[in-house]
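Colleague: Just below sit the structures, each encoded as structure tokens.
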Structure 1
Amino acid sequence: MELRQLHAFLAVAEELHFGRAAERLHLAQSPLSQTIRALERELGARLFERTTRSVRLTAAGEALLTPARIIDAQVDAARRVTRAAGAGETGRVSVGFGGASGYAVLSALTRELAESSPGIELDLRPQMYSGEVVESLARGTLDMGIVGLPVPAGLATRVVRRESLVLAVPDGHALATRAEIVPADLAGERFVAYPSDHGSVVRDATTALCADAGFAPVVAHEAPDPYSLLAMVGAGLGVAVVVQSTVRITLDGVVYVPLMSDAPTLPIALAWDGAHPSPAVRTVVRLLDAVVDG
């Protein structure tokens, strides 16, 4: 049984007139009649009683009518879903992120998608550092991700934040009351940092700041996420260089102190496969302009 045969059957069943059904299908009446006869031969039953004055469904035709309509509706739904997916109107986009930088933009992006493209779902995967995101994008196991710049060739990026650096210190620490801190002030301090083997741009920035000041940071503890890191700082286990977005997280026992005004900023970007983005990814990229300034 072919779809064109079902469409022909439904047209005749609903019109109960071969001429009107042929016009509806943009066919001549003779090919329509041949299609119906071929369907009847295949099913081994007559579907219509025909006279010179009328056309009516047989018992077999009545039995076929409901399943034929269901099949037609399912085929139409499949067409619409396929077209919507091809146009980037539906789909799931996996997004990896770590640290505090991605939270604000991904929250805004999720709201924008819900309003503008509700058929697209963001599959958020937290606690993925920049290096892990880059590796996952290269393997094709991730669609998009928050990264620090630069990234390897082949990845497309859109800057979503430019982060300044601040210092998180325990309440009561000698540096807690400073208006501003220069990296040299941190010589001899114990640091809490993100793991070194995950490609954290904040960890790299910490090392670079200290190296420019002539010393290597002593990392006493490592933490997998901003909340754990700040909890360690609040417990007095060390100080931590964090991005400005982290200041939104308030924890008892933690004070934020600005670093020197000429400290480098970190460009934070959303990255994706620049050569083969899916239609859904292209839609997400287009909607980024609605939630990112500049």
Structure 2
Amino acid sequence: MAPGAPRRFKQVDVFTSVAFKGNPLAVVLDADGLSDADMQAMARWTNLSETTFVLTPRDAQADYRVRIFSPDTEFPFAGHPTLGTAHALLEAGLVPRRAGTLVQECGVGLVPIELGAAGMLAFRSPAASLVPLALQHLPLLARVLPGTTVDAECTPLIATMGIAWLVVRLASAQACLDARVDGAALQELTRLGVTGVALYGPHDAAGPADYEVRALFTKHGALVEDPVTGSANACIARVLQAQGFPDGGETGSAYSARQGASVACDGRIAVRYVDGEPWIGGRSVTVIDGTVRV
């Protein structure tokens, strides 16, 4: 593919206000006219977990349409690309149709994004199906997490919202940080239709957040830990709501999460519930701003 005309391009770090401490995202702001093959080739070239392509919306209620590609495939929805793309567009001068809210059109439909103070953005979590991990698969989970005790009061749930995470609650934040994950067993687990495993555990009152989070998956047979994961945190928020934490997701309930400590990052996620719906919030910072020929 020969290089095409220059298109506006940004690379942003998501769920952080400190560069290189969050989850990087590449954003092509003028993607109309690109083919599926063009987008996949660009995503493969950036080699980031996701690259997004901003397009003219098809739905009259949307401010923009976005397609989300990993180096290997397209996703109907992902969390950090949602916030990072919104950040890039606002910085580039996009004016929302509705004051204080952006509406993103993507593979799961319309996703509203709230514009908060000091660069804080939050997306409303898409609906999720929650299915308990079948009893016959619990021994496999034990192999995925050797030597780790799962909180017996909270059944591991497969939460699906375009991406499917097996959400597992551990006894504490330290148990989450100490957990070892067996990559071969996790790859076997993904054959059940899950993307990976999302671990979380509560901090004590003096901790840096309410919960510690880790999200792990396999790629080409290798174990990978994501620095900060919007979809995993959205799935955890849905699971917490279903299991009665915090306060069953009543309006006004809120909590904070930290993710990435195990991979030298420091992602920060703010979750609050409004009318029974979790909103997943965070800040982003632009690291690269220019053009790309694609």
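Colleague: Looking at structures 1, 2, which one was helix-only ellipticity at 222 nm (-39500 (n - 2.57) for each DSSP H run of 4 or more, over all residues; to 500) calculated from, given that it came out as -5500? Before the final figure, lay out the partial values.
Modeller: Values: 1: -13500; 2: -5500.
Source structure: 2.
Colleague: Something else about it: Of the structures labelled 1, 2, one was used to calculate distance in nm of label points 7 Å out along Cα→Cβ at positions 24 and 256, giving 2.7. Name it.
Modeller: Numbers: 1: 6.5; 2: 2.7.
Derived from the structure labelled 2.
Colleague: Volume of the Cα convex hull per residue in Å³ was computed and gave 183; which structure, 1, 2, did it come from?
Modeller: Of the structures listed, the value fits 1.
Colleague: A value of 20.0 was computed for mean count of other Cβ atoms within 10 Å over residues 168-175; which of 1, 2 is the source structure? Kindly include the intermediate steps, with their values, before the conclusion.
Modeller: Numbers: 1: 17.4; 2: 20.0.
Comparing all candidates, it corresponds to 2.
Colleague: To which of 1, 2 does the computed value 4.2 (distance in nm of label points 7 Å out along Cα→Cβ at positions 136 and 184) belong? Walk me through the numbers on the way to the answer.
Modeller: On the way: 1: 4.2; 2: 2.3.
The read-out comes from structure 1.
No lab work stands behind these numbers, since they all come straight from the coordinates. All values derive from a computational prediction rather than experimental measurement. Cβ atoms are built from the backbone, for glycine too; each structure is taken alone.
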